[in-house]
Structure I
Amino acid sequence: MAHHTVRAGFAELVDRLNRYPQGAHESDLLYKILQILFNEKEAGLVAALPIKPFTAKKAALIWRLPEAKARNFLENLADKGLLVDMAHGKNTLYALPPPMAGFFEFSLMRVRSDIDQKALSELFFQYLNVEEDFIKELFTEGETQLGRVFVNEQAIAQKSNLMVLDYEKASEVIETASALAVGMCYCRHKMLHLDRACSAPMDICMTFNVAAESLIRHGNARRIDKKECYDLLQQAYDNNLVQFGENVREKVNFVCNCCGCCCEALLAAKRFAILHPVHTTNFLPEIIKDKCVGCGKCVRVCPVDSISLVPAGDPEAPLRKIAQINVETCLGCGLCFKNRARDCIDLKARDQRVITPVNGTHLRVLMAIERGKLQNFIFDNRVLWHHRALAAVLGAILSLPPVKRILANKQIKSRYLAFLSERFEKQYYR
């Protein structure tokens, strides 16, 4: 009975998490994870928070608490990596990040004694790598995905005929960031507690801009300068790690340096390859058959098993093998090109350019539309019955069959709804 009571106490928090485009598949494992990260009081209060960034004053009104007490509570949650905060003029805005990329990672980006990180790691592994429903929904729902791969710049440096846009390079993220920080790799830290971690560097998870400032301020990451950030990027290149970052062109908040054996994004890319869980680069490797000696070096370095050795079909050497690339699952990271032997791999532009959302707002709105959750952004105040009613109407529209939804989307994008939503913003978000 006690287990069911505790679960019921966290049910509203689970509902709140699932109003965001990147939700959290409900299961017993999820409840166990949340019970390590939140106490019951925190769960109840966080469940009432808006999706869009809010002030301490706003939280105080929702919680019916004095503003000073609400602010202290919010700061404590930020210290634990459960909220992020950001400067907004003279005010501080707070936001509840999604589980991933968000407070799941923050919980293991440093060594801490206030939670049982080993128990948490074991639960994460079961929830993400065994049960799989959460990770499949996270990486395969909709056409717009959470993250994208950055091309290996050491590979690109060897190709003078390829046009590489600034936002396609991790170095551009470093150059334009307002703040830079490093923390432990959540994925390898998790695997370390399970005795499954590889030998790749652990302290190499890079965060930028407002996310970096918040994590630094609350001790969840360490501030670094550009030189150290470039040194970390070189470590990643030396260890053949893949740069996987936020799927936006401007103000990227994270770039992870991923291995194919521990990191969730690349594991998802292997497990759900045909569903395209990760946005690729705009480049593809190509095997030059008459130069390939079948050494298998490219096979071993590919992080998502997209290269294999196959018979060369050479009548004079029937046992000869050459590399073959599965272009449907290839990330275009360039590691095979960088590590190739005898110039047997070329790198070329994809026939169709991959579209990257402009910024975080653009990304979240696209994901929300595709996942039928746009109403949660437009009518975000769960305290008001007006918002709940209009959210239900819009949610019903977004749940229509595909053909009817296409027709309805024209209405959703109409000036009338834009005017309506703007009016509610002005009226209820002062």
Structure II
Amino acid sequence: MDTIQLQIKDLSGFLSEEDILKQSAGATICNQALHDGSREGNDFLGWVTLPSSITDQVLREIEDAATVLRTHCEAVVVVGIGGSYLGARAVIDALSCSFDWLQEKEARKNPVILYAGNNISEDYLCELMRYLDDKQFGIINISKSGTTTEPAIAFRLLKDQLEDKVGKEEARRRIVAITDASKGALRTLADTEGYKTFVIPDNVGGRYSVLTPVGLLPIAVAGIDIRKLVGGAVEIEKATAPSTSFDYNLPAIYAVIRNELYKRGKKIEILVNYHPKLHYLAEWWKQLYGESEGKEGLGIFPAAVDFTTDLHSMGQWIQEGERTIFETVISIGEANEKVRIPRDERDLDGLNYLEGKRVDEVNKMAELGTRIAHVDGGVPNLSIEIPRLNEKYIGQLIYFFEKACGISGYLLGINPFNQPGVEAYKKNMFSLLEKPGYEEATKVIKARL
């Protein structure tokens, strides 16, 4: 197996193959619409052919900028929120050592990647700045406008700290701005200060931007091979072209299954992993599907669990709670490391029956046993199998989910590329903070308190 696979045998009893095939024509039409721009949201379809359009020159420029930061920095702070950081963090966490102290022990080759601008916690920012006090650090500031509250506050603080530490001239070399091509506060600042810049394409929304410089630069700074990552995505892009038969178009099949289960009352999709390295892949997935499909009173609620850890907290509800859920399991074929369970003469824990077995084998039996139990408990299951955790297969998985999301949104009958609902909280927040221009709204909202 040299590519990701979709297994649907655990849908038997919940959804038939005939049910899926009945929707094949509609899914094929939706896939075509993503390529020809014939439906709503067609101004945000740049991601569809993005992997194959990335040139060697673009990759070289990203790699060169990453080398500058890796050469001069012990730590690099990625400033961004939502799609501006989740894709990068998903890949970095999936493909990096889980323990920072172990990297230090083994002679760290790459900077520590840190994140800011994804919350407004004063304690978090204070602790981050304290950590950076004795570190040589750099900043990747990611914002289309430069005025989004969370990253704007974080960047203002970190920029001041960096300039105080190394001076404005050196700070310019350690700050990279990823922003609009020609307008916005961050573009103006970057041009004035002379920061290295990369462009966020106008036709790629934030949650689909991981394969633009938004994701690729932080990933490259972390020492991950972005060429292999992009190469994996290219493979799935080609495999899901409009000419691909529905029977072989795995994202289209996944999109149909989701929508058919939704019609049957399965309102919640739980993305399951058995590897803690995939936690932030699930966080990225939650934004991708939640922001794309949750509108007009519609949409599957995207949730995620890390098994086997969460089996000891959420397992009871999943097994016997309200039957409004289905599970999509990300299954890893082969662990990258090998650890075997030793024999213990006293066998007080009763584990000698596992002597000589790899930990990964135990994990896989836990996965299989859990899937059987959940199916028996009334939870439809499907699984996305990837051979192992590496750049190629993570690149495949990213594009798989992106393509499936676009098709699924069109099948649902909504525009999967806008997000009008996210503005509501911002208006209220600005009013409460008495931001200029919100005077009337401030009066209205304060009258409600």
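FYI, it's all coordinate maths here, none of it is from the lab. Predicted, not measured: the structure shown is a model, and the values here were computed from it. Cβ atoms are built from the backbone, for glycine too; each structure is taken alone.
Have a look at I, II and say which one yields 15 for relative contact order in percent (Cα under 8 Å, 6 or more apart), as calculated.
Details: I: 15; II: 23.
Structure I accounts for this read-out.
Between I, II, which one scores greatest on distance in nm of label points 7 Å out along Cα→Cβ at positions 47 and 239? Numbers along the way, then the final one.
Working: I: 4.0; II: 1.9.
Top value of distance in nm of label points 7 Å out along Cα→Cβ at positions 47 and 239, among I, II, belongs to structure I.
One of I, II was used to calculate mean count of other Cβ atoms within 10 Å over residues 79-86, giving 26.5; which? Walk me through the intermediate numbers first.
Working: I: 20.6; II: 26.5.
Value 26.5 for mean count of other Cβ atoms within 10 Å over residues 79-86 corresponds to II out of I, II.
Given that helix-only ellipticity at 222 nm (-39500 (n - 2.57) for each DSSP H run of 4 or more, over all residues; to 500), derived from a single structure, equals -12000, which label among I, II identifies that structure?
On the way: I: -12000; II: -15000.
Computing helix-only ellipticity at 222 nm (-39500 (n - 2.57) for each DSSP H run of 4 or more, over all residues; to 500) on every structure in I, II gives -12000 only for I.
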